[in-house]
Structure formats: C-alpha cells, structure tokens
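In the part that follows, the structures are each spelled out as structure tokens.
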Structure 1
Amino acid sequence: MRVLFIGGTGIISSACSQLAVDRGIELFLLNRGETSKRPVPEGVEVLIGDIRQPQTVLEALGDLTFDAVVDWIVFTEPQVETDLMLFKGRTDQYVFISSASAYHKPVRSLPITESTPLHNPWWQYSRDKIACEARLMRAYREEGFPVTVVRPSHTYDQTLLPFRGRYTVVDRMRKGKPILVPGDGTTLWVLTHHRDFAKAFVGLLGRPQTLGEAYHITSDEVLTWDQIYRIVGRAAGAEALDLVHAPSEMIHAYDSDWGSALLGDKTHSVVFDNTKVKRIVPDYVASIPFTQGAQEIIDWYAADPARQEVDAAWDRLLDRIIAAQRSAWPEG
C-alpha cells in the first residue's frame, strides 16, 4: 500500500508514520523540509513542497498516485478546497483529521458516538473542523470524493503535558505553589497516547468500507481532571498538590483564548464509545495508561534542562486567577 502523509512528524502523526513503516506501508511525507524535533522514520520518502502553495505540491508529486492520502494540517474550508483540487483522482482514500471537540457542546449524553451531532458555539477551531467535514461529505455524496473522517480527542506524546502552561505548571507543583484546575476537578476526561491512536488509525488506511464514514479514536481510560493533575504531580515527585478550582467562565474573563478552549471542549465531561472503529480494526486496544504516559512526559523534560522553560507571564496569570478565586471563595 502506498500512502502520503501531509505533515507526518507532529504529535499524533509521528507515531502513525512509524507504525505505517513498521507494517510495510510505502510511506511518503510531504513537508517543507524543515527540521522537526521528531525524526522521520527510516525508509520514508520525503517530498519537498508546501501544501499552502499548491504548485509546489504538484511539482513534488509528479504522476504519483496513492491508496490513501492523509492531511494532518488542514484546519479550514479553503484548505479543504485546495486538497480537493490536488487529490481528486489521485487517491483511493482521503483521510481528514477532524476533532472530537466538534461534538455537541454542551454534551447532550454519554457515551459520545460518531452519530452525536456536531455543534460547538464556543470554539472557532471546532466550528472550522465542522465546516471542513460538511464540505468533504458533500464532495463524497456529489462527486464520489473518497473521504474518511477521523476525530482524535486529547492525544499526546512524550512532549505534551495535558494542560495550558506546560512545564510552568510542573515547576509550580515542585515548588509547592497552588495549582489552578479549571472547573471543580470532577469533569471526566480521556487522554490517548499517540502510539495507541496509531494502532487504530493505521488500521483504517486503505479500507474501502470507511469511505463516507467518520470515526473517533480514543482510549477507554476515563479520568477526572483532579486525577490527571495528581498523576502528573506524582510523576514529577510532587505528591501533595494544593489544587485550586475555578470556573471556566472566570478563566475566560482573564484569558479568552484559554477560556474558549475550555468552554468549547475541556469543561465538559467526555466518555467515548469506540465500538465503530473497533469493528474495522478489531484488534485495537488502547493499552498505555496515563500513569505511564505522564512518566514518559516528565522523563522527556528531565532529559534536557533546556526544555524546562518557565513562562513568567503565565505563572503570574495563574497567581492572579488563583488569588481572585480564593478572594471570592476562601475555600477555593
């Protein structure tokens, strides 16, 4: 099977690239040739082109055709139009990477399935993904464009802490400073290791029964946000955390970008039913618990002191929100 990844060295896609090669797929990566902190797997052919400059892509592709094309970096409807122009007639399957954040917010019922309506009034990122899905499904119905939609939820690798502020929050944990947790800490959340995600994702490639369908791929492990913070704290050697809870609406008032991401996604409890993807990939099991994933993350930061960067402005913002919350609610 011959597959093209546009991107292929990102948080999610890097594990998919490696597994695709391990399973004998002839993999091509299209990118701008810039250095990535995640290496390209041995055996991959790299094509130099910029997906935002279609002529460079046409020149890089030549007369190549593919069993599947995956665009890991398409976010808006105009970018979808470019891909329709580039890959119509060139691939038997086009995989669009959407987002589980596109599911109806507030969440209507659990567990979330692929038939849950798509609606997100809070987050522009999610609305753009919804618009992309709609355009591609119209192309499937009207023109036979061979689209498969995949909706990741919160997927991470060893470089990605699960909260805003990244290492700044770990630094606060180690110093015994109060830790801000959006909401009341009991919201249910699902974190998926990118190597687990890859097992299901690569299994979808080249499957004609997936055309015109959407699949989410997540772990079946469900944690509260308090549990997530405490797991990271333990991995970092900070057993006793001073967790301060604040409403997402309050956080939005201090930082609208962070607040929109919370209100459009992480404020809401999620539990996913992965039955649909398991029908196509019956051996898919997410086997990496977040306790292991958190330790991988902390070890990655420990391996290079240059990664242990503290954002002083973010640290001050957290202090301001925590002080305001405790002033309004002394037991916060």
Structure 2
Amino acid sequence: MSGALSVLPCSQCKDTSILFQEYSGQHLCGKHLASSIRKRVAKEIRSQINLPKNARHPDGSPFRIFVAISGGKDSAVLLSMLVDIIGRRRDVEIISGCIDEGIDGYRSPSLELARELAESLNIQFETLSYEDIGYDRMDNVVKKMPIIGENNPDAKGMMPCSYCGVFRRQGINALAQKVNADIMALGHNLDDMAQSIIMNFQKGNIERSVRLAPHTDAPIEGLAPRVVPLRWIPEQEIHAHAIYAGLPIHHGDCPHAPGAMRQLSRGIIADMETITPGSRHGLLHSLDQIRAMHREINPVKSEIRKCQECGEVTSREICQACTMKRWLQEN
C-alpha cells in the first residue's frame, strides 16, 4: 500500500524488529534485543562484581546482592537480568527492596508492581518509608519548601528532587544494611549516566563524576559498594525489552519531577544523540578514562568522614540529609 510504514526485519533473523539501534545500525527483534542486553549486563556483572567460584563467606552465608527496585522499567529489567544470569547460584542470594517516598498517586501503585515482580521471580522483597528513617513524606516536604527557602539561603532555589535524592540515598543505604548486603545494585541506564556526567561537567565538578558508581574498585568502609550493571544500556532499549518481556512496570512520572535539572540534561543528551549517535557511549567512555587518570594522580584515598549527627559517610561535618532534616524540623 502506497505511503504505508514498513517494519523492517531483524538484522539477525527474519522476525519483525521492535527497535532500531541507530548507533550500531542494527534492527533487532525482541529475542535478539534481549540477547544483546543480557550479553552486555553479564559483562558488567563480571567487571563490577568480584564473584569467585564459591562466593560464600567463611561462616557459610551466601554473598548478598541487594537490588533497589522502584516499580519502573530500569530496576525491573535489572532484577530480572540478575536473576537470570546469577540467580541459580547457591552461593549468591539476591534480595530486592523499594523505598516509599510518600508521594500520593505515584508511589503506591509502583510499589505494588515492584512487589509483584519480586514475588514472580521468587525474590525476597523489603520496603522502607521516609518516615521509618526519620524524614517527612515527600508530599509534605514539597509543601514546606517555599518557607524553607525563605529562611535558609542554602535551600533557596532547590527543587524537590534535591531533597528526595538525598533522602532516597539514605533509605537505600539503610535497606542494604538491614539485609546485610555485600553490594547494592542500582538500575541506572546509559542515559542516566550520561545525564549525570553532563550535569557535573556543567558545574565543573569532576570529583563528583569520578565518584559515580560502580564503587567496587574503591569501596567505602561502612557502605555496601554500588554497582550499575545497566550502565551501557540505553533507556529506549530497556523500555522496549521490559514491554517485550511482559515485566510488571509502572509508566507514570513523579509529579514533583518537572523543572528538575536532570530534566534539562535529559533533553540535552537526547539532542546530542540525535545529532551524533553514540554520544552517550562517548561520554561514559570519557568518564572511565578520566577516572583512571584521576586514580593515577591521586593514588591515596581521601579521608573518610562521618556525619557528627547520624554517623553516615559524608564529605563534611554535618551531612546533607541531617541539614535538610533540620530545615524541615525548624519550619
């Protein structure tokens, strides 16, 4: 039929393709997209996680991997891939968990989908709310932000994501500690990594980029090292695979996200990739090279400090989480 859109076959078989990898020039069907993602994730697992033939601890307990899931596509693909690749090992235990930030209409349905996914994979599921770790519900935090900004110059102009990111990080650390995890796995994809790199470069903060996960080569005492097995997988491929695999995922966006700096960076990265396919990969390759050079120049680890109030690892006397908690209590 004239003018009709034609769907091209997979570059590796005759099945209908569901995605075009512009940076590689390949059209992929659902099966070969899954195979491509699995291969890259398995490579990152080998690179980021030191798993000997027998990874059990001296007391016989298994090596524990805590997977932070949210009900979204990225963490769903991460958990399903980890279970598929190493889930049958008896010396490894995979545990999942979700943070409840307290966002009406958003967190409740996504949390239930996270639970559904974990149960379908026969994986232990834990949850922790902001109130459980001494913070306020995120909806209440957003209501207090204008007055906090008026009374605290350092808080002026902050977006909800600034608070939520800090509190969520503390919550994930608490969950990992609760399950006695050896490492924690996060669902950051290639787009997330590229956005973080751009955001840090915009601020001239190379040190912050160098500290991005994975952390297994430079663990910090008292914290389970973070790994990011999806860091080379573009967001579009993860979304397509999650739908193809029928994973239970929440499609809604956080109501407090609009206006965040990451949203601006998302647009910048998307434009760069459209103009020059492979830009996201180039940014991440650049970061890896910068990280290697940084370690050569700074072979001595910087001194680890702990917050004087909560004892969490921080770069200053009082951590940002405790600072924000004080702002909320004062207002």
Structure 3
Amino acid sequence: MTLLLLSIPLLVVLNLIIGTVSIPVSDVFNILIGNESDDLAWNNIVLKTRLPQTLTALTCGAALSVAGLQMQTLFHNPLAGPSVLGVSSAASLGVAFVVLVNGTIGGSVISQFGLVGNSAIIVAAIAGAVSVMVLIVYLSQRFEGYVTLLIVGVLIGYIASAITGILKYFSSEEDVRAYVIWGLGSFSKITGGQITVFLSLMGVMLPISMLLAKPLNQLLLGEQYAVNLGLDIRKARLCIIVVSGILVALVTAYCGPIMFIGLAVPHLCRALLCTADHRILLPATLLCGASIALLCNLIARMPGYEGALPINSVTALIGAPVALKVILKRNRK
C-alpha cells in the first residue's frame, strides 16, 4: 500500500514533465502554483493539456479497477470485467447513433464541431448507458440468479455490436473513421469545464464504492452464508450494480471504452496483497488502477513521438497477459 501511495505522485509528475515537449520540473511546479513561465506555450501545455489528461487517467483507472473488482466478486467470475453488464456497449451504441447517423443525415461528423460535438457524444453515451442500467436493475429485482444477469449483459453487447455494424455499413468512411478513433479510447478528450464535472461526479461515486466493502466480503462466502449474516441480497446486488454501472458509464462517456484495466488490476492486487478482504482490496485496487492508468498514459505519449498512441493498445499489452495467466492458473487447478 505504501508503494502504491508513493507511485501515484511520482507518475503524476512524470506525466506532467514528459512528452513531445520537454518541460523542466521547476517550471512545471511554478506553473501549477500560479506563477507563469517565461514560455507561454509551456503554460498552455501543462494547464490545458497535460494536467487534465493526467487527472483523467488517474480517475478513470481508479474507477474501472473498482468496478471490475465489484463485478468479479458479484458474479464469482475471475474473468468478469466492468463491461460485463453491457453498459459500455450501450454507451458505444449511443455514440454510434450520434456520429454515424448524424454524418449520414447532416453530411458532416458531429465530432468535428469542437466542444459542442464532444458534449453531444458525452450525452449520447450517458443516455445509452443509463437506458441499459435501468433494464439491468429491473431484471436484478425480478431474477434471483446471477447467471441470468450475466447472459443479459452478453446479449446486450451482441445486440449493440450488431446495430453498430449496420450503422457502419450505411455510413461514409469519414464517419466510420471518427467512430473507430473514439472507440480506441483516450484520456485527452476531456477539455475545459468538462474536467470539473467529471472529477466532481467521480469524487462522489468513488467514496460510495468504498462503502460496499462489507457486503462484498459477505458475498464471497456465498448467498446462504451472506443471508445468515443478515445481508439483504437484493439490496446489496442492486447497490453494487448501480455503483459499478455509473462508474463504467462515466468513463465510457468521457473517454471511450477503456479495456483490460478493470479486468487485470483486481487480480494484480490480489497477487500483491495476498488477501480477499475488500476492506483492503478496494482502496488498493483504486490506487493500483490509478497508477496503471497513469503508466499507460505515459507510455502512450512516448517522448519523441508526435501525437499519442491509442490507449487501448497500451492497456491491452498489460491486461491481456494478466487475463491469460488467470485462465492458465484455473486450468491447472
């Protein structure tokens, strides 16, 4: 835990000073405390680009990791991820309607309209995610088993992919390209006042997710033991689904679908801390997810490389080996 706590400020500083433009550490700190640098371009780079991107990466990594841990515990499935309920797929479908349909009807891609286009994409993603969350919450109250919810989430993903494929087929190359780029994920999409709204929402949801440690620990024992300990299964399941769903919806809406962090980080924390106690795992997963996301963001903005690599390409290089290790370990058992 100490190493995780120390890694975050170190990675934050590295994210602020390393990039295509090298900025000295002293100048970065002067800019952050309000003193303008001699080079005005450095002020814009630090305050308008690197700082929002760093805060976004830190928050998204924490949110996805916590949501992934909750889903793995709820479904008793080590390969369950934050998107297992189809929330991110529905959010992607909402964006597909805005980007692809608008381009077909209006003749231009809405994502090109700067802040207005970006806000429209965020609203569409949240609308798609919320609509599926309402369905999942309704079904969670109707059915007792977790398998039904898992199947519904998978089917929602297939339906969303099918509709998106149809929209792509009838859209122009420019529209499809804009949607594909959004689907690659990025921590640099939040600009201006959006970062304040995003951090405020996450500042509310992440502390609430920490309060679910006790019911998550009880669910580890199985439903019968949890009931005997006084846990209301329906209420606990509803709270976990709503909290994790909102976290995933916010990340997908503002940054696109970010893969593998939510799947890999919980397993990494279990291996590092050798515990299944969520009173320890939840804060550790939050810190570890933030550190991994900052590291991925740093790799994506390699010095000497103009632009940035797709964040999903970087997270897959870290998350896929962890998922493979889990599969092989279960196979040996």
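Any read-out appearing in this document is the output of simple, stated calculations on the displayed coordinates, not a laboratory observation. This one's a predicted model, so the numbers in the text were calculated from it and none came from an experiment. Cβ atoms are built from the backbone, for glycine too; each structure is taken alone.
Given that helix-only ellipticity at 222 nm (-39500 (n - 2.57) for each DSSP H run of 4 or more, over all residues; to 500), derived from a single structure, equals -24000, which label among 1, 2, 3 identifies that structure? Structure of origin is 3.
Of the structures labelled 1, 2, 3, which one yields 22.0 when mean count of other Cβ atoms within 10 Å over residues 9-16 is computed from its coordinates?
On the way: 1: 22.0; 2: 13.4; 3: 16.6.
Computed on structure 1.
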